[in-house]
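The next part holds the structures, each set out as structure tokens.
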Structure 1
Amino acid sequence: MSLLAPRTLPIPTHARRPGRALRTLAAPLGLALAALASVAGAPAAGQEISTTTPATPHERSSYADYTTHAEMVEYLREVKATSPEMVLGRYGTTAEGRELLYALFSRPGITTPAEAHASGRPILVLGANVHGFNYVLREGLLIMIREMATPGTVMNALLDDLIVLVVPSKNPDALSIDSRFTPTGADLNRDYMALDQPSMAAYIGNLINRWHPHIYVDGHDGGAVQYGGAYPYNLLRQGPALASADPSITELADHSVFPFLDARMEAAGYRAFYWARGDEERWYGGGAAPRMGRNYGGLANVLSILFEHAAWHDRETSLRSGIVAYSAILEYAREHSDELLGTIEAARARTIALGEAGEGRVPVAETVEAEEFRVTFQVPDPDDPDRLLTVEDAELMKRPVATAYRDRPWAYVLPPQATEAAALLLRHNIQVERLTRTVEREGVAYTLADVDWEESDNGVRAATLIEVGDEIEGSWELSTGSYVVRTGQLLGRVVTHLLEPENTDNVFYWNRMTSLVPLAELEAFRAGGETGEAPLLPIRKLMVPTGLPTEVIERP
């Protein structure tokens, strides 16, 4: 039987509990997948593979073995050889030298971001395997690549209306050692702001912030294992959840995309709900750190969606339900393209306009409160694991609420010595300019009130925590070679989050300007009984547009 043909899928034995009435997952797959049933199914192990519909190693092994990176590269090249509508590209190289590949699909053929945006069609990036042991959704994307490359399939027909980039493996180094972490111990899903790791720096700088998709999906396996493995849900999902993002993006996810996704999953016999866990009173969503993929996308004005695929499936059920979920996102983008494009392009236009005028406020601290809408969900009964509890009309704890703000400047100015900070901004594909001569301009500076340190992700033993004192308005000398970073650009929200020193995950926190923090001056100020002047942090804010003698720095 074809993997993509409708069939009955029972809940796997290891997820069954005596006495529980189990729902049989029996229904046709979604629109796109039903049509894919006409495509040749996965042959048995050892069977010769058609040159027009190559099977993945996972399919050939009857789902016993996952595809290695070398096998994936060979498979992608084999699929490419069958299709004039697929572009196979490399967006970077891992720390250990492995190729980072993507597949681009469109009709007519598009090869550049400018062509993609000029087409007026939604641009989507479907990704997986940011953690090395996230296998299942990676395997699903490999199958979807074949289907998009195969004429006559409904998934191939989507290319009349969509531009799709597929990144099946974002972390092949960790894949090679069957680990969440890279061989050096880094978690790529905590590196979206620091971009310390070559794989993530390439993904953000060369793919996401070059193509500027309208949606990207970050596919994980495991389904909040720490909270019970997602049972009874097949998929947990969530959009951006941080106060610094344009709220319209999260609202689009909650009120349009996710109902569409849930309906497609339900029609195929599966269930989806919010990441990450619930109890007898409320459901708790994810946190607000922009170092994670779904939140970074919100800052970058992308509808970024986290998929956490459940851990309790058998492998074939996992594969099927994952493909249904990704396909639903493609179907949504096709059927609701006006809503999607209108929302995302409006958010981008607002970001640019606010920055160009130096208007509005930037959140620098936030908390999580209940959403204004309420939800109904199911969780295992903690007192009787053989039954499910239905919790109705409950709070959903995931709404980010800002608790402190700073005024948005027209531009930030960093001293010439801030080379590491400038390099980080450029890795994000943020436009950075440099002063060609010394000038004096009106603006705002912050005094330094205190400094602390904390242990953070990816081996950072002393992430810097800045306490801001006063805002000082004045006329400041800006030296030749200073870096000027305007907020009136598409990535303006990433700019403000990186350069406001009180924010999480800013350039001070990730030690890109630590050597420039006036620690000695702070100690001298304190020793003097605070009778002198408090030291200033090494960033100036230009609050209104002004002419400057600058040149744009070309990204390496």
Structure 2
Amino acid sequence: MPENAKQPINNNRSVVRLPIFMSVALVAGIWLGASFFGGNKNFNDISQSHLKFKEILQLIDKNYVDSVNTDDLVDFSIQKMLEKLDPHTSYFNAKDAVAARSQLEGGYDGIGIEFNLSRDTVQVVTPLSGGPSEAAGVLSGDKLIRVNGEPFTGKKIDNGFIYSKLRGKRGSEVKLEVLRQGTTNLLSFTVKRDRIATFSIDATYMIDRETGYIKVNRFSETTYDEFKTAIASLKAQGLKKLMLDLRGNPGGYMDRAYNMADEFIAGDKLLVYTDGKDNRYDRQTRAQIDGMFEEGAVVVLLDEGSASASEIVAGALQDHDRALVVGRRSFGKGLVQMPIKLSDGSELRLTISRYYTPSGRSIQKPYEMGKGDEYEKDFKKRVSSGELYSGDSIKYNQKMKFKTDGGRPVFGGGGISPDVFVARDTSLMSTYLYQLWGKNTIREYALKYTNENRKKLEKQGFEGFLKNFTVTDAMLAELLQAAASQQVKYNEKEYNRSKPYIRSQVKAFVGRYVWQKGQGGLNNEYYQVMSGLDNVYQQALQQFKRADDLARGKFVSEKE
């Protein structure tokens, strides 16, 4: 992410830009009014509103007692205007628009490292396999002390600062000065930036001889291609049953979602449709290809963090009785935004329609126009109502009752509700564990242990490690010492509560640091270790008989 210095106040520049900006705003306003709102506001209304805004902005610019930045005022006024609409219509200034788009792109230009930021110091977790840092000789555990001759430690160091210095134009060079374990002098490396691929599938592996697992973290540019590669890999290993994990997946590109759903659903069945104010943005999307996994049991994992594109996939598979949904009710984001890039590089994401599942369910949860703050409190409401801990606390609106292809009842009104509810498990969580996470203690200890024992660990192979390696009490004692040195106050009761989780996470990170070799972004080792403490995952494994019944046309419901 490139560094963007704060712009100095310059009223002369603003005065020069103001007529240009207002001309663009007038054209955009007329176009938006005519195109999106179907002529409900006539030209004169829009023109009068534009002239009023222009008049006030000019009066402030010329006469206000203090110097002001009119660009900031315009951005603020747009943000406040959009607050009167739905919770998902949004505006990004030019800098934020670039950052927002980059989250769904297939890569970035940089030096290719995974890093930890701890105690104001950047430590290399691993140089990405095949990336420029690995080629230059940077190693796991190296601490970045200086970058291009400037200090790279201290309180000013945060993720934004790090990205601004390490990312940049492909082909440009970065001089790194690092402190390596066992050395006293800084080592220098010149790294030439290159394209660094990013991935949206975190894990793809076989749980047993027939059951595969795929974890998708978002729906980005590359998600569909990654998914097809994952399915092909699992099929080559004997895939007959699939667990598709969409928990915590906030969505992304709609077409990647329905393309993924199409890989499971045969024929020309409806996958999703949208409905707007008029038919300009109404669209039906149907299955149209011979999918890679149209037969075989499928279990989809959802939780309250699964939104938008995740809900499109889950809703289509559930409505066509193609998958059993396990977990908790999804987020409920069913409004469609159209991105509109503005002349100065900023972006408006305007809600133009709603998503509906094949049975007719609206994915969008209820909201009131202009009450975004209340909308954002939905998670707290779910906690207070008990919905995250008891399936009986989910209140189904009988007026929004729909039927799947096989006649099973499903409900609209917000999100996708699971066929099998699994409560949120917080039994191993504690304040002490959160403090360890905040200080990055577990990851740092696992990295240190890995670097000291890598050759011995590699000899046993990951399968042997997964089956036989144990995080000993002596190792945990070393971790506690490291935590104390980081001013994490020891709490025996909380430590004992979280001990099984800490033990598993140390093992998971060690497995990751030893065996993750840039396998297309996959983090299989970590997920395989942690799955033992994942109650949703473990419950899903018990549901494949029922999922297989669905695949064979035998329908049973728990929500009558």
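Where a number appears in this text, it was derived from the coordinates with a stated rule and is not lab data. As the structure is a prediction and not an experimental result, all values here were calculated from the model.
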Here volume of the Cα convex hull per residue in Å³ has been calculated and equals 187, so which of 1, 2 was it run on? 2
Value 10, calculated as percent of Cα pairs over 34 Å apart, for residues 83-322 alone, assigned to which of 1, 2: 1
Out of 1, 2, choose the structure whose coordinates give helix-only ellipticity at 222 nm (-39500 (n - 2.57) for each DSSP H run of 4 or more, over all residues; to 500) equal to -12500 when calculated. 2
